[in-house]
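See the structures that follow.
What follows is calculated from the coordinates using simple rules that are stated; it is not laboratory data. None of the values given here were measured: they were computed from a predicted structure. Cβ atoms are built from the backbone, for glycine too; each structure is taken alone.
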Structure 1
Amino acid sequence: MNPEFAQAITVILERLPEVATADDIRHGDPQIERTAVLINTTFETTGLPVFERIAPFPLVVELVGGIVVVMWRKLGPWAEQIRIEQPQPSWAEWLQWLAMQCERHKNPQASAYTQHPDWVP
C-alpha cells in the first residue's frame, strides 16, 4: 500500500454511493474511474497470491479484509458491466474472489484493540 492507493480508497469512499452503478463511476469525475482501476488492479494482485497460498490469507484479511469488501460492494456493478461490454468475464475476478473470502472469514466485531489489549512485545 502506498499514498496513491490510500488516496484512491479515499476517493471511492467519499465520492461514490454505497453501491455505485457503472454510470456513477464513468460519467462523474474522470479521477473516479482511474482510482477504481487502481483499486481493482491492486486487489487483483493480492487475491491471486492468496489463492496460490503465496500470501498468507490471515494476514491479508486482517490488513485489508474490511476495505476489500467495501470496495467490491462499491465497484462490483461497474466491474460486472465491464465484463459484459468487453466481453471479459475475468475482469476483477480476483478482487471479487478476495472480497467474498474476506466477507466469509473476517469477524466484523473483532478488533485488534479489543482482542489483544494486554499484548506485550
Structure 2
Amino acid sequence: MPNVVVAGGIIQCSHAGQIQFSSGSSKLEISGSQAITSGMEAGLVFGPPAPSPRLITPCTATMPNGNPSPCTSSPAQAGVSTLLSIGEVGALLDNATGLTVNPAGPGTWSIASAGQTLLEVDE
C-alpha cells in the first residue's frame, strides 16, 4: 500500500534532481508534517536558474552547448489517492509519477521518499 506524501518528502526527476517538499495542506498533518495534495508537485524546478525551495540535488540535464537545463515538474499522471481527499483534493502518494518539462529533452519525476510511514492508503 502506498504512503501519503508529507512535507519533508522528496520528489526527484529522472536526471537525479531532488527537492524536499517544504509545506503541504494544513488540513491534515501526520506526525506533525502537513500532507501533500495533488497539484503541489507541479511547477517545481529541479535547479538553476530558478530553483525551488529546499533543493537537495540539482538536475543534471544539459543543453547541447553544455548549459544546465533543469527539469520542471508537471502534474501527477498517477499516484493520486481516490480514497483520501483533503479539502476535496486527492492526497499525493509515494507511488506518484509524472512528466517533466525540459528543453534538453523529455523526462519524468517520481517520489523518492514519502517523508512518513504511518499513513498508508489501500488504493
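Looking across 1, 2, the calculation of helix-only ellipticity at 222 nm (-39500 (n - 2.57) for each DSSP H run of 4 or more, over all residues; to 500) that yields 0 traces back to 2.
Taking mean count of other Cβ atoms within 10 Å over residues 56-63 from the coordinates of each of 1, 2, which one would give 14.4? The correct label is 1.
A value of 29, 11, 8 for semi-axes √(5λ) of the Cα gyration tensor in Å, for residues 40-95 alone, calculated from one of 1, 2, originates in structure 2. Across the set 1, 2, mean count of other Cβ atoms within 10 Å over residues 8-15 reaches its highest value in structure 2.
Supply the structure label, taken from 1, 2, corresponding to distance in nm of label points 7 Å out along Cα→Cβ at positions 24 and 64 with the calculated value 4.3. Walk me through the intermediate numbers first.
Details: 1: 2.2; 2: 4.3.
The value was obtained from structure 2.
State the single structure among 1, 2 that was used to calculate relative contact order in percent (Cα under 8 Å, 6 or more apart), giving 34.
2
Please state which of the structures 1, 2 yields 1.12 when Cα Rg over 2.2 N^0.38 Å is computed from it. Value 1.12 for Cα Rg over 2.2 N^0.38 Å corresponds to 1 out of 1, 2. A value of 0.95 was computed for FRET efficiency 1/(1 + (r/R0)^6) of positions 32 and 112 (r between Cβ atoms, R0 = 35 Å, to 0.05); which of 1, 2 is the source structure? Only one of 1, 2 returns 0.95 for FRET efficiency 1/(1 + (r/R0)^6) of positions 32 and 112 (r between Cβ atoms, R0 = 35 Å, to 0.05), namely 2.
Each of structures 1, 2 was scored by mean count of other Cβ atoms within 10 Å over residues 88-95; the highest score is held by 2.
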